[in-house]
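*Asks:* Structures incoming, each one as structure tokens.
Quick note: the coordinates plus some simple rules give every number you see, no bench work behind them. Owing to the predicted nature of the structure, the values given are computational and were not obtained by experimental measurement. Cβ atoms are built from the backbone, for glycine too; each structure is taken alone.
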Structure P
Amino acid sequence: MDISSEKAEVLQRVEQVNDLALIRAIKNLLDFGLTRQAENEAMEQSIQRGLNDSKLGQVRPHNEVMTEFREKYKS
């Protein structure tokens, strides 16, 4: 089954539900899934930006970053 068919089936089945608690649970599940989807997309974009920076030579050595980090957050 393709995604459109799956969505149509889900919608059809949700229309048959008369249990408020179940509807709320479905809404919560959808909210969770959509949040995760947005987070995954943002992460993929961030990784792609990092890879592009690397290809352009816009990087710094790890030890340089860690030295700067340690200086900034000394206790």
Structure Q
Amino acid sequence: MTYLAVRNDLQLLTARELEVLQNLVNGLCPVEIAKELFISVHTARTHVKSILLKMNAHSSLEAVSIAVRNGMLPTPLTA
């Protein structure tokens, strides 16, 4: 897969999927993401599955790796 194809895949993500992906980059699991975004665990897992399909990734770790290579960085923790 070329860099351009990966970039286009990231652009296909919805705003909510980007939020979920950002939380994955921050190191959260689907249960923690659900709490953070006030959604059910099932919904969080569904978003992760959609992200994996759109990014052509085989795991959350691969999706995070692709996201970081494309400039998505962990957000700092707030006190």
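*Asks:* Here FRET efficiency 1/(1 + (r/R0)^6) of positions 36 and 60 (r between Cβ atoms, R0 = 25 Å, to 0.05) has been calculated and equals 0.95, so which of P, Q was it run on?
*Replies:* Source structure for this number: Q.
*Asks:* Still on this structure, I have one more. The value 0.7 for distance in nm of label points 7 Å out along Cα→Cβ at positions 28 and 44 was derived from one model only; which of P, Q is it?
*Replies:* Only structure Q yields this read-out.
*Asks:* From P, Q, which structure was mean projected area of the Cα convex hull in nm² = 5.0 calculated on?
*Replies:* Traced to structure Q.
*Asks:* OK, next. For helix-only ellipticity at 222 nm (-39500 (n - 2.57) for each DSSP H run of 4 or more, over all residues; to 500), the calculated result is -27500, so let me know which of P, Q that is.
*Replies:* Considering all the candidates, the number was obtained from P.
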